[in-house]
Each structure stands twice: as C-alpha cells, then as structure tokens.
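Rule-based calculations on the coordinates, nothing more; no lab input. Worth saying up front: this structure is predicted, and the values here are computed from it rather than measured. Cβ atoms are built from the backbone, for glycine too; each structure is taken alone.
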Structure 1
Amino acid sequence: MATVEHLSADHSVFARAKATFLRYAEPLKLEQRYPGLCLPERLTIPDKSIIFRLSLQMDDGKISIFNAYRVQFNDDRGPYKGGLRFHPKVNLDEVTALAFWMYIKTAVVGIPFGGAKGGIAVDYKALSQAEKERLTKKFAIMLSDHVGQDTDIPAPDVNTGAREMAWMLDVWRRTHGAYEHSVVTGKPIDMGGSLGRTEATGKGCIMALAEAARDLGINLDGATAAVQGFGNAGQYAALELMNHRSRVIAVSDSRGAVENPKGLDVPALIKHKESTGVVSGFTGGRPMDPARVLTSECDFLIPAALEEAITEEMARDVRARIICEAANGPTTPTADEILFKKGVCVVPDVLANAGGVTVSYFEWVQNRQEFYWTLDEVNDRLKTRMVNAYRQVADRARDHKTSLRQAAYEIAIELVVQATLERGVQ
C-alpha cells in the first residue's frame, strides 16, 4: 500500500491538495507577516496519521487482512471531524487529502472543528451483513483511544451510513461503559441522530448553487442539470433540484448512465437504483456514456462521485454554466484554471458539500444538550450557514477578482491562522 511519501506529486492526491493550498495561501504572505513561525508547514502537515491492520474471520472461516487508517489534521479550531469510507481504493494518501480538505471546509462555514478522515481498504459491498458488522466494530475498537466527543468525531462517508455509526456507538458503550451519543454523528434518529442529516450534503449543495445561480441571473425553475455520481449526495442533490423545478437531464454512477432531455423522474430513478444497484436499465431514460455526463449541455453540473473526475481534457469540453462540487476534490488544479478562464462558475467542494458536516455539527450540539430540534429548525439553520458562507466567499471573490475557490481558501486560512496564533505556536 503506497503512502504519501512513496507517491510522486503526479499520483498523490494529497500532494496536489497541498500545492493548491500553498498557491491560494501565497497572496496572504504568511511567511512575511509571521516570520519564523513556519505557518505554511504547520498548516499542511497532519497532526497524526494512524495506520493499522485489521484481520477479519470471514463467514467461511478464512481470515482476510485489510489496511485501515485515520488521519487527524489540525485541531486549532476544535476537535477533529470527518467521515469514514470503506472502499477498495482507500489509502493513506487519499485519507490525508480528505482530512486536509475537511479542516478547510469547517473553517469556511464557521464550524468549530478541525479535520479528520478514516477508512478501510475493502470491497465492503461484497461482504455479508455479519462480516460488515464484525469489521466495523473491530475498526471502532482499534480507534477507541483516538476518538471521542471532545477529540475526534467520526461520521459516515463512502459506503458507510447510520448503521455503521450505530455499530461504532455500541463499541464505545461497551469499551467505555457509558453512552456518549456525541462520539459519532450520522447515527440513526432513535440513537441520537439529527433529523435532516441524511440529506444534508445534497441539500446544502443546492442551497449554495441557488446563491450562485442568483448571482448569474439563472432561475432554477426550468434550468437543466447533470449529476455525476448517484450515491447519497448525488441523489439528494437531484431531488432538491427537482423540488426547485429544475430538469435533471443526465445521471451517472460507477457502472453506467442515463439521460432524458425532458427531465428524469428522480424519485423513480432512486427506486430503480435501490432495487437494482445501478442507474442503467432505467426505463425513464436512455443509456449514455458515463463520461458524457460531465460534458452535458446544461446549466448546472453536480460532480458527486470520487476525486479528480474533471480533468484538464474534460474541462475543455464542459458546457455547464455552474459546477457545484458535491464530491471532495472532483476537479484537478489544471482543470480548475481552465474552467475559471472559460468563465464557468465553480462552487468549490470546501463550500458546496459542507452541508453534511454542518448538520453533523448540529447533531453533535444536540447530543451534548440531549435536546433535539425539528426538521424545519435543522433546515433553517443549515440554510443560514450555507447562504452566509457563500455570500462571504462570493463577496471576497468579487472584491479581489478571484475564483470562489481561492476566496474560500483565503477565508479558511485566515481563520485557522488566527486560532493558531491565539493558542500559541509552540
């Protein structure tokens, strides 16, 4: 398994994420303003990287070995916070980059958390229910001394959800002898989860998109959209677009894609995906090349899959007016520059997909108080956070004539630097 140190910059997601950070930090002149404090290094090196082996007895009695990770990246503004993904391609480099983006993201939307990410390199979908539970609980046991409501709060990500968070909470109860609902977020509602958490990433994405569309004079009613990736974020983003009377004309997942220029029936497509596991074969649309979803002629493009979907070559063919990044790191740096020069508005991941961690924060707050909010209260607070964050980023981008991504990074870096200096630099 390759580590950050063993990967070249061309193949390292974290190296590219770090280069992007340093490029956007350059106008802030941190070394000149704060000489001798090594702030660029401090802000781009994780506090802790935890790597361990998990051995699992499979249902047939054989033992399988999996690599597992948790990276904790900067807690200057609060406890580490970040999801868990169980996917064959999980590695230390990817997890480090995701933890890095998370602490930027929490700063952009004004949440008092740092960044973290974790995962297991496993084909999780191929496991039985019993194997999934055993693996998740062994993972939770290994992390039990490294997480906690005031230390590091895990949440769901790729291939994990409320079920896995419930299993982790059960491990915490057994190993620590107490219920502390706020040790994880994204839990089932009856175990302390927050209303609105499941749909928060997709819903928050469209809240940010609506602000960008308003700035560009685009009415969501009647607008067209394409969604690349049809997991949790993609599905709820598509539903929210439909609620705004936008037409979702193309959707893809890891195995195929469908299109309908008149608009796909999103609820019916979700039911089809739930019953078959794929979007292919949906009778309400025709098959298409999944790569073409990213270059569909539409008003809005929602990349909601894994990293680096929009490459330099792809960016030249993008025809959307606004890209709203529901996924983490879907656009390569070179592609980002091309899109900016083309005049395509890109609402960056550190803002666009912050709805999930925002409602995770709300869940953590409710758990600490053991007092729970209505769905309307959660959604109203989410909208306030997302709109305020977008307006701050957009205003700075306009005033400084920069991209939304650069403005978001500058705001986040300034907030983290302020906390770092206030805490003391030793």
Structure 2
Amino acid sequence: MNAEKSFTLIDVLVGTFLVLIVFLGIFGAYQLGLKVVGLSKNKITAVAIANKKIEQIRNLPYESIGVQGEFPDGDLEKVSTAVFNNIEYKIETRVDFVVDSADGISSPDDDCPNDYKKAQVKISWPGRFSGEVILTTDIIPKNLAQECAEAGGILSVSVFDAYGVMVSSPLIEIKDSETGQTLKTATPVEGKHYFSLSPATYKVVVSKANYSSEQTYGSGESYGGKIIVTPENPHPIVLEGQLTEISFSIDKVSSMTVETRGAKGAGYPVIHNVTLTLRGAKKIGLDVNEDPIYKYFQNQITDGPGQVKISNLEWDSYSFSVISPDLDLVEIESPPGAETIQPVGLVPDTSLNVRLVLEAENSLLVTVQDIVSGEPVFSAQVRLYNTDLGYDNTQYTDEKGQTYFIPLEIADYDLQAQAQGYSSLLTQVSVSGDTTKLVKLEQVE
C-alpha cells in the first residue's frame, strides 16, 4: 500500500519564507537600480549645467569675473535657477581672489597681492534623487597690469593650539562686523589662510568640532549680559594694499567634576545643593567701569551626591567661590585628597576632579546604623526640622550611613529617621558648632 505524499504546514511556511527572501532581494535591487539611474541622470544634467557656467565664466573679461555686489564685484549672479526634465536646479556662483605665496604675500614683497581668481559653481537639486555637484576653475590674469587693476587688502588668519602648534583644518569664518553675515570661509589644512578682502572692518570666528572657539569682538557688543567697551581681541581692519595679520588659540575641550564636601576630620561628608561660581581667567575685554568681562563665568549647583559635572570647558585657569549663604570655602583638593590652591589649571582634552571643602559655624553629621549589627544603613531617610525657624530638610544617607546638614542655626531640632525594613525613630538633637548624632534603627520582623 503506497502512502500519499503531501506538504505539511511547516513545509509551506518555509517555502513561502524562502520565496519572500528571494523576491524582496530582487525588489531591493530594483529599487537601488532606480535610485542609481535617477541620481546618475540628475548628476549628468547638473555636470552639464556646471560646465556651461564654467565656460561662460572663462569667456568673460578678467575684470568682469566676480559676483554682483560682492568682492570681487563682477557680472555674475550669486544665485540662479535652471529647469531640465521638470527638475529645478539651483546654481550658486562664488568668486574669490587667491593669494599665492610664490611671489610674496603683501607689500613691499608683492604690490599686487591678489594673484588670480578662483570661481566655484555649485549645482544642487531637490526631490527623491537629490544631490549636488561642485566645479571650480582658476582664472589667471594676462599680465601684471590686469592683476593689479582690482583693489583690496589681505587678512592673514593663523590658528594655534594651547602649545603653539598650528591647528589642522579649523573652520575660519569672515563675517560682516555689522550684520554678522558670513562673507567667506576656509578650512586650511596647515591652519593658516590668506583672505583677499575689500577695505573694511571684519568679524572673524574660528572653531572646530570638539574644540573651543575664538572670535573677535567690537566695542558696544554684549557678552554675558555686559557691554564690551574695550575688547581684548578687536575686529581686524583690512586696508588698501596692506596685509593685516591676526591669530587665535583653540584646542580640544575638557570637563570638570566638582564635588562639595565637609571637613576631612568628619570623613568628607557630602554637602547637597551648593551654589557655586566657576570663573575662568581668559577675558573678552573691559566694561564701562573698566572691570574685566570673563569668557567663562557661570553659576553651578551640586546635585544629590554633592557634585556637578561641567562639560565643554576650554583650557584655562579656573577659580571657585561659594554663593550659598553661611557656607565658607576653606580648602580645595585636586585630585581629591591632594590639597591645591586657586586658580586650578585645566589642560586640553582632560577630565579633572576637584573637591571643595566647606564649613559653617553650625552643622550636624547624622550617622544611621543597624541597632544589632552596627552596620551603616544606606539610603535611610533623615528629616531635620524646626518649625519656629521655618527649617525643614530631608536627606538620604550614603554608603557610610551618613548625611550632613549644613549650615544650621544654634537651636534644638526634631530629627526623624526611617528606612525600608526598619522601624522609624523620632528624636531631638541640639545643634551648636560641629555636632554629630548617632541614630540606631531596629529591623522590623
């Protein structure tokens, strides 16, 4: 007797799954092919538009090669559009003078610093297969007379790190000092760039990813809520036929973790919610009273564990002061355990730990222990209050079973302690000077 052959449900599911994998792969390849074809088609059109524009630029008289209303001024439109195959292509044109050090860079070495022009044409398009194409060309003057026909000056920008070494590929932005509009940018590999500019005053901004930033400032600008009267690094002025040099220092940013603690003799107990001021030594300039305007000057508040982490700090020398009333800064340790003095130096690309040791005229250190074992009770809730003084504060014990109340007034306080698995305890404590209190909790059966 022959057994009939048939497919089980598992056979059908496995077969269906394999067919789906095959067809999904084919569909994905088809979609990718469409994208490649569409992008290639648009890119070919964009290259053709860019080449046409480049040829138009090459056929213009040398003195006419420039963007209308910019430097160098000329006959070219900054932005225009062209439509092909129902796609609108955006055409952006930019022309810059190029300063070539081969024949000197400024007077008296070079009476005509603008050696030749570099034109850039950028074609971009939107849609499903969006993209962009950029072409550039150099236009050389026929003779010295043509080279010298256009006026202007040179702004040399150099970017160093904290150790005086050139920073590779920083972003240098030249802006209008009045409007803030970006006029020219460069990312020189060697860290130095010569900008050919019309005579005027310019704002310069230097930056790089994960680095600090620097810029120039003008008198009357605002920084940190203060008006700059005398800037430390003023906007440079470019003069006709002259070289203006300016330099900046940027480097990798760092971080700092600041913790607030009580005295060493008490075991450095945590002090919560302390407001402190961190101030760097670098200055932006002077205000109307000739007081310094610091580049970094901010308030910070320590959290539950009594610390605050401050990121994106540039290398500098930092000073600390405590704003919280009735708290005095008596010692600084960096790293914790090693006493130091202010200001505390922070070098580039590091993480620094700083401990601020504080004291007050009156404080209370509470230690919560298990009544049987004497072991510290972690995360016990301790409430200290005095209704007459309007004081009511709740804190939690650390791994040592301790919490520190500071600052306090001389008075009698109610103290309530409770923890999960323990019975609560209500007692009183008299605070005068540096007071300690041992609280023992009984486990609940």
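Summary table
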read-out	value
Computed 17.2 for Kirkwood radius over Cα pairs in Å, for residues 86-237 alone - originating structure among 1, 2	1
Which of 1, 2 yields 21.8 [Kirkwood radius over Cα pairs in Å, calculated]	1
Comparison of 1, 2 - label where volume of the Cα convex hull per residue in Å³, for residues 206-341 alone is highest	2
Given 7.3 for distance in nm of label points 7 Å out along Cα→Cβ at positions 14 and 294, calculated: source structure among 1, 2	2
Origin of the value -14500, where helix-only ellipticity at 222 nm (-39500 (n - 2.57) for each DSSP H run of 4 or more, over all residues; to 500) was derived from one of 1, 2	1
For relative contact order in percent (Cα under 8 Å, 6 or more apart) computed as 15, the structure of 1, 2 it came from	1
